[in-house]
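Okay, got some structures for you below.
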Structure 1
């Protein structure tokens, strides 16, 4: 019998939360033992709330470009943006592993990758994520050689959305299937502790999950991955412009938020 790697304690509200600090190695060893929940965070209160909910992996995602900064996609997010939001999230001192996205253009070379990964670590991240597999393998290896845990991201790459034909499922053709599988195997062999599979054909995601030794964390990639990640504001149905089809948002969250504002306005403002 295998026991969960993440030892939990129950808080007063009945939610199980990790009782010890979670590391990249903790996440790696969860493969085959327990499913991995991961969500995005962008600030101190959000990080604190999700950590109190017992989510073991929190990502300061460059999705903040769209859901926080109002940009059309993630390609305009800067290192300064990522550092700012990583610092805010890190102030919550989560027991979860806190990872940060390297934004587009920040890891074009090995030197850039290491320097900017260190900037995120200095801001409070405990691991970094970048998009790509074999195409960025030298950068991945350089980051790992610098002692920084690395989270992979393959399949649909949001930072390449303008050149990649939009937000489309990947792996439908034989060439895409083989390339994505090769990317996954390369990242696992290099030493990544896990890999995000975004909009990967579910059958391929299941195949990858069985073949590689590190956890796969899916987003729109079916149910056979070792874990799942979502943009938290998509889950809450508070993303301002668009919620992907693979998300089943909790529509009650924005209803309650609007109700709270309306009641305050009616009771405290309009009453005067």
Structure 2
């Protein structure tokens, strides 16, 4: 029984799902329930798989040139079910000398569930170089916080991620702040860390205002925009990454949140903005 459980947990890792996606000629995949987020597949996983498919297409077109992702925008149209086949289709929109634009759609049972658009581009010489920004003073954690797997409250995908909260409170704890600060990393480090892993981690944090509720309410990301600096040192697989999120605006059941993601060296990795519907 222990061997079967270890095998199941190993198969559920992001890299294993990427391998399964690569091996399917129709780019189909079945996501196990360990990656569930409420009634849908964890949004960070969906985004990471889309990025991987896009990056793979860019690398095929430019095998001798580095064109990393510069921005990725995702609209979550409807829930993706675990344990059911989904398909990731990627379309090349335009290919220029320095930038490639792509679109993607994730479908399941003939329904569009996620739409995405992204730009991958080479590094170009420029007279403008503004990378020195204020970082943070959070001490590196020794371990992640213990988050009990409360059914229908705590997302199942968190069994894959370590989170260490430094400022703010966890959802539904009657907090009075509308910001979150902390650290994140994978419980089981991947063989090598890349942008797909970064994307999968960023979405692990809850919406900034959920901490103010005194009981569980439903919340769903509607749009997610990510921008990548591509100037910071590439994190190691075991590194902690810093997450600093604030609420830009919240009213009428819609929350607009901004976040900055930094590596252990205090270098900015990415910027994130989400539009979240909060039903409570």
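If you work out Cα Rg over 2.2 N^0.38 Å, for residues 138-185 alone for 1, 2, which one comes out largest? Before the final figure, lay out the partial values.
Values: 1: 1.36; 2: 1.19.
Largest calculated value belongs to 1.
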Check your understanding: With FRET efficiency 1/(1 + (r/R0)^6) of positions 82 and 146 (r between Cβ atoms, R0 = 25 Å, to 0.05) derived from the coordinates and found to be 0.55, which of 1, 2 does the value describe?
Key -> 2
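As an exercise: helix-only ellipticity at 222 nm (-39500 (n - 2.57) for each DSSP H run of 4 or more, over all residues; to 500), calculated from one structure in 1, 2, equals -10500. Which structure is it?
Comparing all candidates, it corresponds to 1.
The numbers here are math on the coordinates, done by the rules we state, and not lab data. The structure displayed is predicted, hence computed values, not measured ones. Cβ atoms are built from the backbone, for glycine too; each structure is taken alone.
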